[in-house]
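So, here's a batch of structures to check.
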Structure 1
């Protein structure tokens, strides 16, 4: 008989520890109930669903990946807690169509929880659990309709007040606690992220080699963006990843100047660049890599000039990433290199901004570089976590507005480093620079001194890319 794969014991140990840490935070507020559901299944069209992907907060606390599930964490003021999983019951007929289910009893044992019940009983159980509790903790603004459902549960408790029951006096966003926990990756999480990075790096190498081979023997339709997307998807699944971490960007020529472009059917032409922003998700953790390379395998002219600028800016940002600096420091390091390059190439004229400081102060660079250099990465590609330092007073600007104080980078935090330049065709831009888009992105984890580049196996130096594409 086909059996479900038992969950990894190390993962379950981490989940139990996370629940205990969350319970300790709830106990400090007088105890209460935390309710964390998984993601909803979403219809794609008619009777075809989008592939289901669990909610990251729910998975972080349980390791459970089935749909239609929720965690109820009951916490006493002294910190004692009970974890109750609500999930689908076994159903022989539905399992013929959709696959095996754990069911409450098997899930309770397999996932190390205190109790497990049928998901159909969540409403009644939530009402019973909320009565006489100090507070209720749930993820604000994450799940459509959850806020209204919580209010229905509270209304049901309010109806029992004359019978002596008490209504929770406060509601808390459980994400505020979990975000801070998830911001720091432990050794096991980083091990998964390293594996995801290796799979993704191999996919980028495969796409570059496929592009090089197609110069000699192009497909019947000519080499198209979707051909390289197919190489990426093959490498993700062949490497053991469950899915892409996000929609793959394969942007030929001018398409690279569209930041959120998706792989389409545009042809890849010699003497142009191709930008690929693509990576996989492995065991619930994302990677995120961008590489830009010459379609014909050789950097030259304006493309080489701009590529060198972006690569230098990324190297400056990586060098600036270490424990104790502010989140914005790598961005500032990259920006100064980009600003100098824009002046040196004449893309920003010196009568508009005579030096690097002027380029930064006037924002003249924003025409060519309009996004930030970093974001957190982890279970989500744009992972959770505050970008402002908790407890620090925001700066008051001359106009009276407030600027949050940037987060201090600490060991275990993981972020991307992804500067770029995007030069669209325009009358005031030299023709040689028209429609060139370049971005170089790596994932790094902060160390006590410096950082570890998780995605270093994806080639990015001019020499390494040209060597790889020399077929």
Structure 2
């Protein structure tokens, strides 16, 4: 992965209806901004129960978007990341329909995880209550197959997303086949979606257990042999993220978004500084994603809350969530928890721009902190355009995450890129991409709270951002042309590589 700002977007929501149109935007208004693009699920179909994360056919590009040639054409210009949906497949997949029709005689009988595979001797109430799930209730679905057989299937996420037995030969062959196809199609990086839930074991939480790490390592080895890097997506206790980072190419820094908000809301830098001191260096940093703003990543360990405190206290967590609701004028409350159909336990649904009260300066401060944090920055398409909550889409679908999944028209994008906040964000992106210091060493020069100082150095090159989280003033200083430059104005942050 290039050490440049990355874009994450759907193929059909950024003023585009297909992959070819997305490529045109990357080569037009967004040319030179991104070192890579993560195209969110483009498999058939893109409009299932979970916006493409429940593929009927993971091997097929949704024909409405294009085909594998269209994916490859983007990859020829901009490195492409794709999702490998590890944990589950749709209940309308050909594999499950075959199993439903033929039962034990189906070639795919072993591919689907049933309750008795994990608990062959039966499960007690304590066994079931120990299972960790990101939503209320048990991760199980009772159903009658087409052949009349009654089974209890694992469904970690929605009832339509049937968990795969990744230790079964057919389950593993299914995942390996997708990786082989990716390699042939020019995809150079994958995100392992929901990999932390893939291994189930009696007597455990079945989430990020030692066997999960082993499985991720094995799948990563298979991907590496095909020239593919691996990003692991795990929303979990922060210490677990640090552990995962030691065993994979990249992890997300999901703790950063809530801690940036906490810092800007409270006017203090202490907690954010602590995290930046210990955060994984092989991280993909984010502020916003296609999901909500995670809070579990900074809270106590749900499996051991007494002995494993979070980066934020429970009181600070409550203040953070209420701060988002207040800044968004209550819109996020309508999209979160029981107010919407996706009852995720670990996120608040809101655009990051709205979480900062649509304050352009505060939003750019947040991006400045992200771009200077250790790791490679990734920007979500709505955040790229400083987008606001889509209350119409939320009302139409009643899916909380849709508040931050707007379908942009070409006219909306053209208008957005003329806004000063977006123009200044583009300047920050270009600065982050161009300055040589970001290929070097990160440090946190000592400053009294509430000042946060972030510095990068490589040989004679350096760049330093100083942010006062209380007054919200900032100063950016950097080396250029054998001298030094400084700016406290977004409009004047320009780095000329030719002068170096």
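Things worth noting here:
- Answer label among 1, 2 for the case where helix-only ellipticity at 222 nm (-39500 (n - 2.57) for each DSSP H run of 4 or more, over all residues; to 500), calculated from the coordinates, equals -11000: 1
- Highest-scoring label, criterion being mean count of other Cβ atoms within 10 Å over residues 271-278, among 1, 2: 1
- Which entry (1, 2) yields the derived value 1.00 for FRET efficiency 1/(1 + (r/R0)^6) of positions 199 and 287 (r between Cβ atoms, R0 = 30 Å, to 0.05): 1
- Here mean count of other Cβ atoms within 10 Å over residues 159-166 was derived from just one of the structures 1, 2, and that gives 22.0; the source is 2.
- When FRET efficiency 1/(1 + (r/R0)^6) of positions 295 and 335 (r between Cβ atoms, R0 = 25 Å, to 0.05) is calculated for each of structures 1, 2, structure 2 gives the greatest result.
- Structures 1, 2 were shown, and mean count of other Cβ atoms within 10 Å over residues 223-230 at 20.6 was computed from 1.
- Each of 1, 2 could give Rg and Dmax of the Cα atoms in Å, but the derived value 22.6, 77 comes from 2.
Read-outs throughout are calculated quantities, based only on the coordinates presented, and are distinct from any laboratory measurement. Because the structure is predicted, anything quoted here is derived from the model rather than measured. Cβ atoms are built from the backbone, for glycine too; each structure is taken alone.
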